[in-house]
Structure P
Amino acid sequence: MLVNNDVRVAIRADGNSRIGLGHITRTIALGDKLIQKNCKIIYITRDVREVLDILKDDNYKVVGIDSRLEISEEVNQINSIIDKEKIDIFIGDSFNIDGEYIKGLKQISKFVVILDNLRNMNIKADLIINGSIYADSLVEDLEKYNQRALLGTKYLILRDQFKNCKKRIVNKSVKNILITMGGADPLNLTPKIVRLINEIDKNLIVNVVLGSAFQNIEVLEELSEKIPQVSLHYNVNNMAELMSISDIAISAGGITLYELAAVGTPTIVITQAYNQILPTNVFSEKGIVKNLGDGNKLQDATFIEVFEELLSNYFKRKEMSQLGQRIIDGEGTNRCASEIIKIYSSLLK
């Protein structure tokens, strides 16, 4: 469904070395799809530089807000922006957005959409979107709180490059390893993982993705000079392609985990934040990933054992690949954008 150019959408999200860049990445993916449907986007953030580093589209207007604001002050400032920019739809993707925050927004906003990964169905938004692998279990809460929502991986927001990926052909021997610990790697795990893989097999080709919020780039550059099989990739745009040539990935538990499943790359997961624990556990229970748990507690021996097992087990890698591609088709972003426009338009009738 296309709309006329009068529909103006405000997106509110942050991303930095402390919290990672997942919120920015997925809201920009959704924003790009809304632009294709003729919406105008105003992007509100505390982290202007990080947003501009990721944005590839001049059709966004980016508005910065003070990172020192208390939540109530932030709501007041955002309401001023909504009023000034004549916003029709507000889309929020932040763990700071709770019921009181939304109550404040509703004084001005016509239609409030929340992207939520914390299982919170009692926040009285006009629409909640939760594309997490566990979100189907929240249906009872919808009925309890009389909340409208789009739930499950059918509504998972990913970039277009992960749409309808080809069925993965899993190689019987492993040559290429991908390390992707999110946009920030807040626990600084990447250097450790590089060293461990090199100790296990010095012939493996290791591709390391460095996000724009990484704080340990100099250490990794020194490692890549010492180990010729290690290549560093900065602010990658062709992530799906890089994933597709990788036989095994080592990943954090954020949105990248869903991207790897869409491509069908067998993955070992190390969580780096509290909100990554539940989805990673569900991925593991479904047999899609190997879960090493909290990165703060990662033991060398545990990593080596799991990595060597996956390295030698072609049938396990094939099973993981097939299970991942079965649950994610990459069309969720378009479904979400279409539903947002459809529901908003219905309220105007």
Structure Q
Amino acid sequence: MTRAARLGAAVLLAAAALAACAHDPLRLAPGEQGEVVESEGWAPWNAADPQGSRRRSLADAQRKAVEAVVGVYVSAKTRVDADATVEQRILSEVSGYVRRYQVLNVRQDGGFLKTKLRALVLYKKVGDDLKRLGLTRPPALPGDPRVSVSLRATPDDAGAAERGLRAALLDAGLRVIDGAGGDILVRGASTAAPLGEGPYGGFGLRSARASVSLEAVKPATGEVIAGESRQASAIDATPEVARARAAAAAAKLAADALVRDLSSRLGGRSEIAVNVSGLKGFAAVRGLIDDIRLNPGVPDATLVGENAGSVDLRVTVDSMSASDLAALLARSRKFPLSVVSVGAYDLRLAAH
């Protein structure tokens, strides 16, 4: 046996020993949220540097495990457009997301050293970091228009309604500008008033209800593209703060609905909020998202979050209603789903 072959065998034996020891079982620490992801890393085999080949192959496997999770949260288009950001801020620091791992197999194949592993990836941390980087926002409206805002409000809301409106539009991926001159003007009115008389309950809290009405207009033509109205309530120790909080909440609800309507009317493309309960583990969530993306008329689907045993998805569709999407997903053989409820822009499903 040549020296290079002996070194190669030593690398494989060391990897096998690693697989049999401290990395199994893959357990989460209290408070952590993670899932096990299988991946395979490749690195060119260098007989003069077997340990280096092993490290590079292992690093590539860990990177691919994290990359698989990134693909659940971020659309394919965003992944391409923000490739440098994802590389520098996420994939270059995979050790911060891979809590533990278990090597399953190491082999030489066609000049490469291939490492297959099971990695415990902190998917919630990946999602939170992507959100902080602004990469989980929905796609821009067709044409990526600039949006200006003009909102009439009661004097005592201290600008809360407009701040809530602007924040919601920015979170939806719109380019909100200061002053006039936008391609689209979102205008409207906000009112807020006490809800009932005296303190709320026995704690001295005050309640208030606010209403916000919005419409989106093309200033160049005066065309009203869409309009929405929403109400919200809030409580606080002071009536002024209660009214401000209610106004901000109502503005966000109205803005979210307005953006969905705009997306549909401007380009035949819209987003549907899909809640799915009963999925068993992160692998099932990944599989369902991949399955949804394969359907014609569905450009993309991404994970938004999870809550009480269910997951929230954002599904982008072309010329398709929530009812159409529900019927499409209910026919899936790979992921049997039943329809719980269907709204104008949202639907709830249950996995069997």
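None of the figures in this text is laboratory data; all of them are computed from the coordinates on show. Nothing here was measured: the structure is a model prediction, and the numbers come from that model. Cβ atoms are built from the backbone, for glycine too; each structure is taken alone.
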Once distance in nm of label points 7 Å out along Cα→Cβ at positions 32 and 264 is calculated for all of P, Q, which comes out largest? Q
Looking at Cα Rg over 2.2 N^0.38 Å, for residues 136-303 alone, point out which structure of P, Q has the largest value. Q
Given a computed value of 1.38 for Cα Rg over 2.2 N^0.38 Å, for residues 128-175 alone, which structure among P, Q does it belong to? Q
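If log10 I(q)/I(0) by the Debye sum over Cα atoms at q = 0.19 Å⁻¹, for residues 72-143 alone computes to -0.74, which of P, Q did it come from?
Matching structure: P.
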From P, Q, which structure was P(r) over Cα pairs in 10 Å bins from 0, in percent = 5, 20, 23, 23, 15, 8, 4, 1, 0, 0 calculated on? Q
If you work out relative contact order in percent (Cα under 8 Å, 6 or more apart) for P, Q, which one comes out largest? P
